[in-house]
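In what follows, structures are represented as structure tokens.
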Structure P
Amino acid sequence: MGSCFVENIGKKLEYFKFRNFLNPFGILFHPSAIRAFLENVRSKKRFSEEDIFYHNEAWHFFGAHSDLNSSDKGEILERLNTAVEETAEFLRSATQVIITPGTAWGYRFRESGKVVANCHKVPQKNFSKELLEVKEDLVRCVEIVKELNPSAAIIFTVSPVRHIKDGFLENQQSKAKLISAIHEIVAEQSNTEYFPSYEVMMDELRDYRFYAEDMVHPNEVAIDYIWERFRETWISAEAGQVMKKIDGIQKGLSHRPFNEASEAHQKFKKDLQKKIEEIQTSHPQIRF
């Protein structure tokens, strides 16, 4: 759960066929938004029309990303309620929960006094922007996860994406608040850990050739590098062997032959199917 960098790591986990559940409310940058989402999961919240609003010819929810928006009122409510139900079910059996906040800057909706996850292009005059204390929100995230699944390990990481629109100094202030709060929590709470994706980006990859064209987001080379650090830290050697086999299958599935009817390609397809069947025999949950 968390910032857009969650999507990068989530795609890697998906590629290697780890059972995962990714950002059910869409990208959430602020710890307050992640906490609010988990509170809804804990309380088995059922969303109704009073929770959503109509703006720019679509229905929105301030606690979720615009990915869940819809022009149909019933559809957005179904998306929200389904996300809460599926998260509750998945969390009960999850072995690891990765929480990746991106910023400590929050936008408070003046009318309700609540910090929103997304402004949904509502005019800026309706919000106040604040650099918020984040530890309480993150501690509450830990408490809810442990309540729903006491055995789950919680991995915190701070998004390496810089929020330059806030300003260079303001981005550093924000990241410092997140990092400081998380280190305090990890020192105080059992079964919590910290993975330094932000520090890897800032210190090991301190060159603009590791950024995308916007000079803010990590490019594919940087994502692959941070993924390798994550894999070395959190994924066992035994699982690594399975990942190599899955990688070979994935590359085989993406292969486009010059001549699909050729004898060589038919043999290639037969060998690939055999590899898939071998993997699925030992890991029945894996599907290609």
Structure Q
Amino acid sequence: MQVARAGSLSRASTMLNVAQSALSRQLMKLEDELGVALLVRHGRGVRLTRAGTTFLEHAHAVLLQIDQMPGAVRSPDSSFAGHIVLGVPPVAGLRIAPSVVVELRKRWPQASVQVREGISSSLEEWLLDRRLDIAVLYNPPPLDGIALAPILHERMVVAGPPAKRGEAVAETIRWRELAGLSLILPSLPHSNRRLIEQAAIQNGARLNVAFEVDSVSMTKAMVKRGLGATILAYAAVAAEAKRGELTLRSIERPPLISTVSIGMPRERQPTWLAEELLALVREVIAQSVADGDWPGAKIIGDYVR
């Protein structure tokens, strides 16, 4: 860098108080390592080649970062800057993502977060492809490339159309009774469909799937119109049931339990910001359950705050 400023090896050696021969050897060694010429020698001194100019620009940037490093290390956490990508499924995302983003902005205003929405099978694929740093997943299968931390359980219920005037609706339903229902379920490999199909096989129940619909909101709209029943987490239909738009029946003997987990890529060392976001997502989920904003959910032991 000093050679480029001085325009000659002799002047640079004087300014640096280094022998010109030693400086020349170091320059030749650097050029050999890079495999390119950094300087062109001429009668009045030296000038940078195109590669030398590029190298000098990058060297300036590296030295600037090194100069700024002590201040960045000593400064408070709020000055931390970074980028993180969080994946959420539609229903859980509406419940937790706004709080996560608000709190992230409070704690680390210089950091940025991208929120991507998708069904759990898509989120699993994006984690494996390293397109996500963290994801909230429903009933994920064991995958070699994803580290999973189960955080809560929630009960699943059968949601049907609103009851007609004077109609009595049972509060529970058994697995063998599901065969008599026209069901509206998501298509495979949707996480809810995987869970329901596996439980049905284990309990000897045959399912009558009339429609396959991946959207939760569209499924609920179809159920309200009397096109069938569906199986969803209680939290996803609690508000509609309270308004009398849907009827709910708990599945019994045995109950159907959904597990919500947090996933991260297994083979990559998490960044500092990823570790902080992981803790924040846990806090927000636990607080949502504690406040009653996630009805029917129960935090798994280790994450009770």
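What to note about this one:
- With FRET efficiency 1/(1 + (r/R0)^6) of positions 9 and 105 (r between Cβ atoms, R0 = 30 Å, to 0.05) derived as 0.85, matching label from P, Q: P
- Structure (P, Q) behind the derived value 13.1 of mean count of other Cβ atoms within 10 Å over residues 33-40: Q
- If helix-only ellipticity at 222 nm (-39500 (n - 2.57) for each DSSP H run of 4 or more, over all residues; to 500) is computed and equals -13500, the structure in P, Q: Q
- Test item: distance in nm of label points 7 Å out along Cα→Cβ at positions 41 and 233 calculated as 2.0, pick one of P, Q: P
- Top of P, Q by Cα Rg over 2.2 N^0.38 Å, largest first: Q
- Once relative contact order in percent (Cα under 8 Å, 6 or more apart) is computed for every structure in P, Q, the highest value turns out to be that of Q.
We did not get these values from a lab; they are worked out from the coordinates using the rules stated. Only a predicted model underlies this, so the values are computations on that prediction, with no experimental measurement involved. Cβ atoms are built from the backbone, for glycine too; each structure is taken alone.
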